[in-house]
Structure P
Amino acid sequence: MPITADVLVTGTEVRRTGWLEVSGGRVTALGTGDPPRPVASGDVALGAVTVVPGFVDMHVHGGGGGAFPVATDEQTARAVAAHLAHGTTTIVASLVSARPEELLREIDVLSGHVRDGLVGGIHLEGPWLAPSKKGAHDPGALRTPDPQEVRRVLAAGRDTVRMVTLAPELDGALDAVRQIVDAGVVAAVGHTDATYEQTRAAIAAGARVGTQLFNAMRPVHHRQPGAVTALVEDPRVTVEMIGDGVHLHHSLYRGVCELVGPERVTLVTDAMAAAGMPDGAYRLGTVDVEVTDGVAHVAGTDTIAGSTATMDQLFRFAVRHAAGRAPDADPETWAAAPDAALLQAVRQTSVNPARTLGFPTVGLHPGGRADLVVLDTDLQVAAVMRGGEVVADDH
């Protein structure tokens with residue numbers, strides 16, 4: 001089944017009038033111009049749209065009223081469906097800090113959801129985080145990494161845990177980084193008050209991701225540069241950024257992209273259950289959260305508690321800023337964004353997170369899973385395909 005569109009962004013190039021062939025849930029071929037065979041019944045001519053690879057969110061706690069830390073079939077399905085409708089075809093279920101037995105229960109349930117294909121993997125954000133940078137994590141669930149617990153947690157995942165975020169300054173943290181990496185899991189630095197030197201030691205031990213850069217990290221100081229500087233300057237490290245317009249100023253996003261290059265930045269939502277839902281009261285793990293005007297805070301505080309963002313929102317954020325557009329730019333101009341801006345957005349919402357966490361079949365290339373998002377002229381989601389099946393279609 002050939003699919004044609006005015007703009008096709010593969011992740012490595014922009015094809016203006018492009019086509020791809022889908023069969024058996026995979027992309028079997030793609031090209032520029034007209035398909036090599038005549039249009040037949042069942043072919044899809046999309047016209048004035050932009051087709052991009054399905055989004056990959058490597059840091060997300062929930063959405064649509066569903067929360068991954070609750071770890072039930074119903075809650076997971078609700079969260080996945082909410083983000084799938086916004087183009088996220090590969091979702092990594094992020095947990096928050098929990099007490100030992102509860103954490104093992106959550107991992108056990110979610111590992112089954114990975115094996116049945118509902119989610120792509122598990123991200124453990126905690127419990128080995130700095131109390132001073134806990135953010136919306138339950139302080140009673142934070143602890144230092146114990147080798148036996150690290151071993152139990154990774155074993156419980158049965159090869160479904162993709163990433164673990166921890167604070168490298170904690171006692172035993174560097175040994176934990178080595179354990180995590182030796183198990184084939186990505187070690188990430190986050191929720192940390194680590195010094196520059198401590199962060200460099202973690203990278204030397206194998207850490208390769210900076211979780212939500214700037215947020216819940218020691219601020220950069222001209223004599224004590226801290227974790228941010230160490231993560232940004234090392235070419236082996238991928239840095240997450242939450243491009244929701246709340247977590248960080250847009251100038252920081254642009255500055256980091258210029259400094260490290262678009263290949264080392266991955267945009268994440270850090271979304272919680274309120275994504276796609278009305279304002280109101282929610283929970284993130286055991287912590288009460290209040291959402292007002294779409295911004296989530298720990299109830300009764302000014303501490304940000306995840307986000308209500310979706311990946312299509314972050315895609316537009318990336319295009320807008322890569323194209324040098326003002327934050328309030330007219331959305332009607334977005335579809336005319338330069339090829340470089342579209343490529344940067346695709347890399348940061350799909351290609352980079354897929355590479356970082358080891359999803360080799362993600363992306364629009366022959367042999368890749370047929371996961372794609374159809375965007376209209378305002379770069380709003382018009383349709384979503386996952387594994388060759390249309391799962392959302394407003395086109």
Structure Q
Amino acid sequence: MSDVKPYDAVLLQSFGGPEGPDDVMPFLENVTRGRGIPRERLEDVAQHYLHFGGRSPINDQNKELLAALRAEFDARGLGDLPLLWGNRNWEPYVTDVLRAAHEDGARKVLTVFTSAYSSYSSCRQYREDLGKALGALAEEGRSLEVDKIRHYFNHPAFVDVNAAAVADAVGRLPEDARAGARVVFVTHSIPDAMNDVSGPPAAGGGAYVRQHLDVAGEVARRASERLGRELAWDLAYCSRSGPPSQPWLEPDVNDHLRALHAGGVPGVVVAPIGFVSDHMEVKFDLDTEAAETAEEIGLPFARAATVGATSQFVAGLVDLVEERAAQARGEEPERPVAGGLPPSHTVCPVDCCRNLRAAVPAATGEDWRAPVPAGS
């Protein structure tokens with residue numbers, strides 16, 4: 001029997017996405033609030049969503065993941081454990097979900113982010129959302145604690161599922177393109193300055209890129225073992241949204257595909273290791289734009305699957321839930337990793353993935369102090 005005590009519920013915390021054309025601009029305004037993004041840029045990005053009918057695929061993908069998690073919890077004898085879902089930028093909002101959980105009796109919740117890496121946008125911003133939610137609930141007289149699992153970029157389940165997907169994609173290339181095919185691992189670009197402060201300050205920053213490079217190397221190694229030959233690889237980026245004057249991580253995946261083709265590479269596998277599911281950055285930036293670039297230049301192209309709701313990845317997430325629960329009980333569980341980096345922290349150090357715009361309290365960190373409910 002599995003044990004997740006002392007937690008009363010598990011929260012899947014995600015980005016959120018519009019459900020229809022009328023939701024697109026309000027959603028994008030939520031995403032970019034306080035960042036000074038020009039209206040023209042929002043209208044450009046809106047076209048990505050409108051290209052797919054104005055509905056993001058991420059919500060259905062989260063529902064699929066929730067169902068798979070529920071089945072795994074049930075299989076481990078945790079059928080009574082509440083499984084919640086709350087978003088940052090669209091319904092169901094995390095504050096509303098935690099309020100309802102409190103009303104149902106939850107007092108200690110464990111959260112799982114749908115993001116595997118360390119950076120402001122992929123970790124701390126979720127923690128800030130939790131901090132705002134807990135502050136709002138405290139003002140209502142509701143006391144609630146929230147912890148998180150560790151970053152799972154180097155958990156063996158995440159790495160192995162990605163490796164299998166890369167090997168499968170190589171097999172989908174034309175036969176004459178496979179032998180010299182190159183793997184282009186892709187993740188969301190972020191400002192250079194955000195990468196510089198990603199991870200614990202004591203580690204010197206740069207965790208976002210460092211983690212991706214470590215995972216890419218290990219995924220390539222495991223995929224190579226499956227194929228019986230060594231795969232060459234690179235790391236590229238997509239979905240840049242900042243002004244031209246602000247340095248963001250490069251190369252852009254489209255520019256990189258052109259450079260590989262010019263260098264004689266016979267085919268590419270694009271592997272979105274920075275993403276958990278096939279949401280908009282994958283469906284538009286890779287399946288649409290990058291695929292069109294490859295077709296334009298005559299470069300054979302295959303896109304590797306994301307981990308999604310595969311059984312191995314889901315089992316790995318539940319293993320991480322049990323691992324964190326054991327830590328909360330004062331135990332020292334095994335913390336398996338794949339690659340060259342150690343297991344990540346579960347309680348974030350002070351100024352980890354620092355917010356460069358403002359000092360905003362963030363839950364699940366060493367500097368977090370849970371708000372005291374009004375009147376207590």
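So the values come out like this:
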| read-out | value |
| --- | --- |
| Comparison of P, Q by distance in nm of label points 7 Å out along Cα→Cβ at positions 29 and 293 - largest value held by | P |
| With distance in nm of label points 7 Å out along Cα→Cβ at positions 181 and 341 derived as 2.6, matching label from P, Q | Q |
| For FRET efficiency 1/(1 + (r/R0)^6) of positions 13 and 277 (r between Cβ atoms, R0 = 35 Å, to 0.05) computed as 0.40, the structure of P, Q it came from | P |
| Given 24 for relative contact order in percent (Cα under 8 Å, 6 or more apart), calculated: source structure among P, Q | Q |
| Read-out Rg/Rh (Cα atoms, Kirkwood Rh), for residues 165-236 alone, computed value 0.94, structure in P, Q | P |
| Given -8000 for helix-only ellipticity at 222 nm (-39500 (n - 2.57) for each DSSP H run of 4 or more, over all residues; to 500), calculated: source structure among P, Q | P |
| Comparison of P, Q - label where mean count of other Cβ atoms within 10 Å over residues 93-100 is highest | P |
| Highest-scoring label, criterion being FRET efficiency 1/(1 + (r/R0)^6) of positions 133 and 269 (r between Cβ atoms, R0 = 25 Å, to 0.05), among P, Q | P |
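Values in this text are rule-based calculations from the coordinates and carry no lab data. Worth saying up front: this structure is predicted, and the values here are computed from it rather than measured. Cβ atoms are built from the backbone, for glycine too; each structure is taken alone.
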